[in-house]
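I've put the structures underneath this note.
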Structure I
Amino acid sequence: MLPITPDAVRAAHERIRSWIRHTPLLAGTTGDAAFGAGEVIFKLELFQHAGSFKTRGAMNHLLSRTVPAAGVAAASGGNHGVAVAFAARRLGHSARVFVPEISSPVKIGAIRAQGADVVVGGARYADAQAACDHYASTTGALLIHPFDAPETIEATGTVALEWDADIDRLALRPLDTVLVASGGGGLVAGIACFWSGRVKVIAVEPEGSRCLHAALEAGRPVDVAVESIAADSLGAKRAGDLVFAIAKEKVARVVLVPDAAIVSAQRLLWAEYRIAAEPGGAAALAALVSGRYRPSPGERVGILVCGGNVDPRTLATPPAA
C-alpha cells in the first residue's frame, strides 16, 4: 500500500479541480456557546456537485484510470452512488450502482436522475458491495470503491487542501482540530494524510455504526453490526486495510455519538444557518452538540458538513414525545 502524501493530494486536486466545486467556509456565530468552543469554522461540502464530498473521489478515479466499454460499477448506501453516476455522466460513461434496501428514496432518486442503472437489494451496504463485486468481476466494469482506494483517499484530502487555502486567504487563525464524520473512513483518512502533524483530526462515528473505532480497538479491521439513523452514508460493516493503516497513525481519536445527537445537530444546522444536512452530514457537529468532544478554551475547531442528500421536510419534524 503506497503512502498518501500531501503532494499526492495536491496532484489529485490539479486533476479534478475543474470538475468539482470549491466549497465555502462558514464561521459559527449564535451556536458557538452551545458548541462549547471558542471558534467554529464549518466547511460546507454538502454544496459539492451531487450533494457530498464523494464526487471528489469519483472524479479522481475516472480521470486517472482507464474506463472499459462495460462502464463503471459502484456499491453505495447512496452518496457514493450519486457521485459515481454524476461523474460517469459528465465524462460520458455508463454506470451501474448497487444500493441496499436501507438507502433513502431521495438518494436512489438522485442516482437515477444522473442516468445510472440502479440495482436495489440486500439489507445492508455489505450486501450491495457483494453484488457489485460479482457484477464487476463478470462484466469487466471498472469498480470504484467508496473509501478504501488510493484514488479515493487522495481526492478526499482535497477537502483539507481547500480548507487550508481558504483559511490562509481569509487571514484566519489556523485550525487546531477538525471533526470529520466517518463511515468507511476514506474521508477522514484523506484529511488526516493532508494535515498530518499540523491539525488534530478526529473521526466521528454513530454509536450504532463504528467500524473504524472497532478496528482501532481490535488492532485490525473487524466486522461490526450496523444500526443507525446515518447508516445509509456511515454504514460500512468493516474498515478497509488502507484506511486502517492511515487512521492508526494519523487520526487522533474516534468519537462515538448517539443517533439523538445527530438529529439534534441536523436541527441546529437548519435552525441557526438554514443548512439542510443529512444525518451523516451532521454527525461531526453531533460530537460537539452531545459533549462527546469537549474543546479546550480557545480551541479553534473545524466541522465538516459533508452531505446534504436529505428530504428537507424531515428537518422540521418535531422530536417524538
Structure II
Amino acid sequence: MSVNANKPSRWKKDIAASVDCFNKWFMTFAPSTYRTARAQTVWRVREALERTKDLRSISADVLGSQPGILQTLRMATAPPIARDRLIGLAQVNPGLVDAMEKSKRVPPRMASAELSVQLERISAVLRALADADLFPWLENGRTPTSNERMRAATVVADRLTGALADPIIRNAQEQRQLDAASTFLRSRGYTSLDAGARAAFTDIPAGKYAVHLNVPVRSERGKHVNIPVDLVVRPHRSKERYPLLIEAKSAGDFANVNKRRKEEATKIHQLRRSYGESIRLILLLCGYFDTGYLGYEAAEGLDWVWEHRLEDLVDLGI
C-alpha cells in the first residue's frame, strides 16, 4: 500500500513543509557547527604549517609520515584544488589520495618505490600551486612573521571549514532524523534491539527496531555484498516475511538531490533481486526534495514518509 508516492496532489504542500522543517533546524544548528568546526580546523592548519615548515618543505617524506595533512594543503593552493583535480594534475592513484584524506594513512600494500614516486608527484603539484599571495615568504624562502603565519592559517582554515561543515551538517541531520523516528517508534511501544544482540535483519523480533544494520544482497553480477540500511523495523503484528527498511535522506538544496536520486533506486533493485517484490524500502525525507525527485522515486516503486509527518508510518503497519 502506498502512503505518499500515489498522492501527487499533496506533494507541493509537503515539499514546502519539508523545506521549512530543514531550514528551521539548519538556522539553529549550522552556526554553532561552523564555529566548532572552524576552531578545530585552525588547529589542524597550524599543525600542517608546522609539519611543512610553513610550506617551505612539502615533500614525499613529509606526506608519507603525515598523510592527514593533505586535505589542508589542498586548501593552501591558488585556487584551492579539489581531490579529483589533484589526482588528475599529479597523475596518481585515486586510492592513494582517498586513503590519505579519509583514513589518514597511506595504502599499506602499495610498493614503497611506487609510493615515493606518487607522493613526490603530489608534493610537486602542491609546491607549484601554493598561494603566493597568502604565503609571501615562499618567494625567497624566509621565515614568516607571526602576523603573516596567523593570517595565512586563518584564511586556509576558513577554506577548509567550508569543505568540512557540509558533511558534519549532513551527518547531524541524519542522526536527528533517526532520533525523531526512534522517538516515534518508542511512543508506539517499540524497543531498540540491544547493540550486543545484533541479528540478521530477517531475525528481528516483532516490536523491535535496529539502527544502522547491514543487509546482504546480490549484485547484478551475482556477488554477495552488504548494503547499509538506516532503520529496520519489525511491526508488532506483522504478517510480512521481511521487516520494514527505512532510509533517512536529507538535502539542503534542490540541485543535489537529483544527482543522488539513483542511489535509492539502485538499492531497492538490489533488495528485490535478492528477496523478491514483497520487501519494502521506505524513504524518510527532510529538506529540499522536489517533484522531479519524488516522481522519479515513485516510478521506481519507492514510497516515502516525511519527517514533518511521521504519523504516516502508521499506514505502513507501524
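Just a few scattered comments:
- For P(r) over Cα pairs in 5 Å bins from 0, in percent, for residues 39-230 alone computed as 1, 8, 15, 20, 20, 16, 11, 6, 3, 1, 0, the structure of I, II it came from: I
- Test item: helix-only ellipticity at 222 nm (-39500 (n - 2.57) for each DSSP H run of 4 or more, over all residues; to 500) calculated as -16500, pick one of I, II: II
- When mean count of other Cβ atoms within 10 Å over residues 255-262 is computed for each of I, II, the one that comes out at 21.2 is I.
- Here FRET efficiency 1/(1 + (r/R0)^6) of positions 71 and 295 (r between Cβ atoms, R0 = 41 Å, to 0.05) is compared for structures I, II. The highest value is that of II.
- At a computed 56, 49, 38 (Cα extents along the principal axes in Å), which of I, II: I
- Test item: distance in nm of label points 7 Å out along Cα→Cβ at positions 103 and 167 calculated as 3.5, pick one of I, II: I
- FRET efficiency 1/(1 + (r/R0)^6) of positions 135 and 191 (r between Cβ atoms, R0 = 41 Å, to 0.05) derived as 0.85 - corresponding label from I, II: I
Bear in mind that the values in this text are calculations on the coordinates, not laboratory data. Given the structure is predicted, the values throughout are model-derived calculations rather than measurements. Cβ atoms are built from the backbone, for glycine too; each structure is taken alone.
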